[in-house]
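J.: Several structures are given next for inspection.
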Structure P
Amino acid sequence: MLVAAGQGNRLGLGVPKAMMGRGGRPLFLEPLAVLAGLPGVMGGAVVVPPGWEEEAGRWLAPYPSFQAVSGGAQRHDSVWAGLAHRPREAAVVLVHDAARPFLPWEVAETCLREGSRWGGAVASLPAADTMALLGEGDAIEEVPARSRLRLLQTPQAFRASLLEGAHRWFRETRPSLEVTDDVGLVLAYLKAHPEEGGRIVAVQGSFDLRKVTYPEDWAWAQRKGPAFRVGLGYDIHRLVEGRPLFLGGVEIPYDKGLLGHSDADVLCHAVADALLGAAALGDIGQHFPDDDPRFAGASSWHLLQRVAEMVGEAGWEIASVDAVVVAEAPRLQPYRQAMAEEMARAMGTLPSQVAVKATTHEGMGPQGRGEAISAQAVALLVRKQEGAMG
């Protein structure tokens, strides 16, 4: 469950127990990427089963304003846990099921806007089938007019004080009340406290918000998930005397080398960042910080190898890498193939999947003056055949 909160159209977040997608990638990362990118996001909580907090926390590293929170036995317990960790200045709270991974941006925006305006808003779809109310012995007692029926989804957005008040009232005075989501809970609270004002409006949801519940849903989600991802990487390091020059895992004969905490191989660093960016796994500085003594003098070839493993663990395969090194000197053309082969070996790909180009900076900037070398890379990832969510 995701719980997101904000001021006005801002957010705060909570996550369901169907947490892990195939390839080891949590389902919650898909909708979280949408919610965290909305204007005015303040942060929130990802509510996970007890014992999953540390695991979820590692995946949340690229989203520092969100934290993993232990949930409860029932949905309302998990939402309550998420609410306790929302930013206190948040005026609107949004609750979303992580088991609905494909959240359209416009649906989230509409829920937040209308929830702020009316007090509550829920994504919904019109009922396509005729629905019936059953009585004893499964006898049909009533067939409601289909025009008034809606299938409720998430996101569900509420004025923060209203949602918290409803949950507190429920826990303190109505614990036996049967509710299946926050709309039902808040609606019951408003009926008991009309002085609160406000109402819950239904807004247009999406068929893409299908909830992953049964095996058939999982098969659909695998087909629905994106088949490829693209990432961009860039790095630059200063040239200094007294250090060897490594580029793409190859030692290049030269009277200067690149200055850095590791061996400062800008080409490996740029490719690693491109891979991490494509897989939405953060950046190289996050995983291999330059103040960590474990990486002092480290081989960037080995760091690239570890990044490739991380990409595979997240359910992706490397389809291609295209990179360019910018250096006025030394001349790099003779080493291009060797650099491509070494990086391919680190990434577990074929050399034909890796392109390395070299150019100068025409005498301009630190590269052109021979003070630094930079590199840029683009990586294309494809989803593994066994399937991975996002």
Structure Q
Amino acid sequence: MIEDDGTAPPVLMAAELRRPAKKAPTPKSAPAEAAAEERRRGRGVLSNPSGRFEAERREPVDDGWGGLDTLDAFKTEVTHERPKTIITRNESPDISFDRSINPYRGCEHGCVYCFARPTHAFMGLSSGLDFETRLFVKDGAADLLERELSAPNYQPRTIAIGTNTDPYQPIEKQYRVMRSVLEVLARFDHPVGIVTKSALVTRDIDLLAPMAAKGLAKVALSVTTLDRKLARTMEPRASTPERRLEAVRLLSEAGIPTSVMVAPIIPAVTDHEIETILARAHAMGAREAGYVMLRLPLEVEDLFGQWLLAHFPDKYRHVLSLVRSMRDGKAYDSAWGKRMTGTGPYAWMTGRRFEIACEKLELNKERRRLRIDLFKRPLRQGAQLSLF
């Protein structure tokens, strides 16, 4: 498990981030700053603002009496929930799947840029540190999936996993929800596509390899940067870049179609690594690749801005200027066809760089389509035997 080294600069308030002229913040007292650093040790974002639906706004304030010293560190807390359904449907025309599964809510990887952070507000929690410390496990996911796949009117299509929160985040080692879901999909010969930042996916090669041999499984590893120090700061509890690339190799050698997602591409921070990431992933066996430009919906704009100002103060204005240049002057544009890639000169240039690099490496020459014709509904235990 990767942990922060506790050297993050002071936390800034969202209102301060919107000032036209950026000035250095007034430093906190050394004891207060040390206490704040210790509380968020090993985490991604620098604050825990109240959820956007909450009637009250709460924030820790040093009153000079050492009150912050008594606050507990942000520890991972797990809540069990019993959902009524497990397959989520969508009708978005700009993504390649119409159904997905999320074994968990929240994500302990703590990626500062995660576009899924605002979903925690629906649980009455913060999109900040709560998102990466207060997690929800979907109990009975495998049983629900088996029931939904067994419905007489169910029509198979590829199920995407890892599109919102990572199915192989650290708590999967204990709760194994993803493993149980894969076991059901394997038994039904149902196609699945997985996206993850974790080398833990290699644990399930014993399930994925036989599925891949039938044309039923593919895996994408998301690699944002090859800079280990930057990754530790930006994605503190995800697998290191080296381990993700090693996972690409192991999956590919097992016969599992493997791709790399350069996602997100952060302007002026990670964009210079596009070609190198693709080359390294190709050398490890990846044969497909994709990318997503940085997107900052709702609370993510302020959370990412805080992190950026703390770790890259000299690039703060430039990065956000480039982000807005791709979104018609906004931090995020949810319009279909634009939200993943953006528009404008910078977005166009980045897209061409990506395409040229893929062409040189012969990536995406042939995109593997998963089969749906093998799908079968095994009899559930206790079900009446068919006469024919």
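Derivation of every value follows stated rules applied to the coordinates shown; laboratory data play no part. Remember, it's a predicted structure, so these values are computed and weren't measured experimentally. Cβ atoms are built from the backbone, for glycine too; each structure is taken alone.
J.: For distance in nm of label points 7 Å out along Cα→Cβ at positions 131 and 195, which of P, Q scores largest?
T.: P
J.: One of P, Q was used to calculate Rg and Dmax of the Cα atoms in Å, giving 21.8, 79; which?
T.: Q
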